[in-house]
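So, here's a batch of structures to check.
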Structure I
Amino acid sequence: MKISFPHMGYSYIAFKWLVENSGHECIVPPEPSKRTLDLGVRYAPEFACIPFKILLGTYLEVAEMGAEVILTSGGMGPCRAGYYWVMHKYLLEEIKKDLKIVAFEPPLCNLRDFIQKLHFVRAGGGISVKEFTRVLKITWEKIKAIDDIEMLSHRIRPYEVKRGDTTRSLWQALDMLDQANSIAEIEDARNEGLKILQNVNMDKERKPLKIGIIGEIYVVLEPAANHYIQIMLGEMGVETDRSIYLSAYTRNNTIVNLEEDIHQIARPYLNEAPIGGHGVNSIGETVLYARHGFDGVVQLAPFACIPEIVAKSIIPSISRDLDIPVLTLFIDEQTGKAGVQTRLEAFVDLLQKKRDTRIGAERLVV
């Protein structure tokens, strides 16, 4: 079978390895572009959110490239994202695209269904259970290594002396992970990639602002959807920390849920039924970033995303109580890079003035 999947950050490196080593031909989805979004906008309902439109555009692009099957995720709870794949299936049928969509629901919700779909992938490629288990383990190690490399890049970028060095080192490190074919090779590539990033020429005298990134999973994880906001902020001299990485998200939805603490932290501000998506996370993580001394938070949300709209209405209370500024960026097909950059520059200026005022006051007290 010719199999593809959604493009979400750098995870395509791991999923490409999974598909190819499960006995299939992989159609690697292209990074979302203006054409991807235009295709999605053309066929999606007008008020569908931007992740829905980008995913639909991606499916149409990989269909042109010969894909026969799409592997994607479902979901549970009140968020509409769990039903995306159903609507995508109907829309693709309507425009006569012969694509089979296989959606993996969270195994903690329906383990039997999850196993059956894994069997579909394994049996379609004609490999043994033992070999498929090995492939899954290596894929998981790749996902974790990708996240480790990306996390370090965001910590180093605000210190780089020559703009772009960190990003070029990141591509080099990811390329080495792409070539790794065993757990030992992945570990070697991970260590070498971390070393390459640590060797970037840095000015360690700098004291960068620290900004937390929260919001809906797709626009947080896919740089093309958020206009590479972490790289943009890093090159402004800001250290960023992202609340969502694929390894932690996968662990919480397939192995054991470690997010109960987030729900407890959010409870003073949202003592109601779950609001779906990552709305509760956005509230709890804003509290955590304030507790850990971050200078500010940026919330990324698709336009018309109900969980993030609910979170946005509550976040001002957290901002006042814990004295942490929060900038919300709603993203749709009209959002441009220049507009995002202008708002970020103004936000960073505000945070820098706030820090300078605080430091000045502390010196007067001393």
Structure II
Amino acid sequence: MKIGIVGLPNVGKSTIFNALTRSKKAATAAYAFCTIDPNVGVVTVPDKRLKTLTDIVHPEKVVPAVVEFVDIAGIVKGASEGEGLGNQFLSHIRECDAIAEVIRFFEDENVSHVGDGVNPMKDLETIQTELILADLQTIQKRLLKAKSDAKSGDKTKVAYAEILEKVFQTLDSGKLAHGSSLEEEEFEELHDLHLLTMKPFLYIANVGETQLSNFNEKTLHEKTGISENYDIIPICAKLEEETAGLSEEDATELLKEYGLAETGLNHLIRTAYATLGLETYFTAGPQEVRAWTIPKGTKAAQAAGKIHTDFEKGFIKTEVTGFDEYVQCGGEQTAKEKGLVRQEGRDYLVKDGDVMYFRYNV
């Protein structure tokens, strides 16, 4: 899973990136355009089930699922026309699975703001407008060629031009591309364009420690105009940095002081999985215990292909044990003895937490 991080200059994108990735890759400063080159960081997906399996199997190595974060330069008004630096790096997030918008809520007179002061709603409007304008440029180029191709009368080419026209009209009216009235298969037709506003959005509220203690999501929705259908994730970079250096027990205690049940990183990843419709299955053996991220509704053969394309091509069957049954039995052997290991075919729909073993022809 790959998540692009966007926002205006000085909203704390790079600070949050460093906190989330437990690194200092991204330069931070109290002035605009401190970030010049895109920063990329990879973090493991927190999943207690992986440790449970490891304690049972005692493998040679453990491989968790990972999330890749891409932090680009701040985007300012006019970015789609070349203002600032952000537009130069939009290409770096076009292939991300989701876009996380960082919105500044913290007050700090030592950190400048590119606007007239902290205004979450105005900041959000600026970012989304620039993303829409960038997508309009992409659509216009493709639409011009598609209309020319459609003159041939070919039904497929005519239909494609109509799809592009619908999205163009949506964007031109100031709306995000994913709000277009298209069927699912029509959206798939536009996948290769990697439109920014067709991606799922995640919203991060960069708050100070005091604000975190008095966090009220309803207030954040009111101040940003973000629909209540979306989860706004409060993150305090300073607190994230503090918890990174603590034991799990101490980190939990510190979070409790702020009324939090988990770190901002965990909250963000959990929300991303839910937003993108993802789940996890496991493979477990003496050599390796590994977590694999797949879309919900993935069939067994497709899940096998996640490991290697040969597994999908030569798929014979899979042996499946539910996570709870696997743990209760203390491993695969006892689960087999109790008849809890099922043999499933290629069309079996994988469930979150399944422990799987694939059989295939070479």
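With distance in nm of label points 7 Å out along Cα→Cβ at positions 168 and 208 derived from the coordinates and found to be 1.8, which of I, II does the value describe? The partial results should precede the final answer.
Working: I: 1.8; II: 4.8.
Attributed to the structure labelled I.
I, II: which one has helix-only ellipticity at 222 nm (-39500 (n - 2.57) for each DSSP H run of 4 or more, over all residues; to 500), as calculated, at -18000? Walk me through the intermediate numbers first.
Values: I: -18000; II: -11500.
Of the options listed, only I reproduces it.
Matching task: -0.49, -0.88, -1.00, -1.20 is the computed value of log10 I(q)/I(0) by the Debye sum over Cα atoms at q = 0.08, 0.11, 0.12, 0.14 Å⁻¹. Pick the structure from I, II. Can you show the working numbers first?
On the way: I: -0.42, -0.81, -0.97, -1.31; II: -0.49, -0.88, -1.00, -1.20.
Label of the originating structure: II.
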Point to revise | At a computed 7, 25, 27, 21, 14, 5, 1 (P(r) over Cα pairs in 10 Å bins from 0, in percent, for residues 104-295 alone), which of I, II | key: II
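The numbers here are math on the coordinates, done by the rules we state, and not lab data. A quick note: this is a predicted structure, and the numbers were derived from the prediction, not measured. Cβ atoms are built from the backbone, for glycine too; each structure is taken alone.
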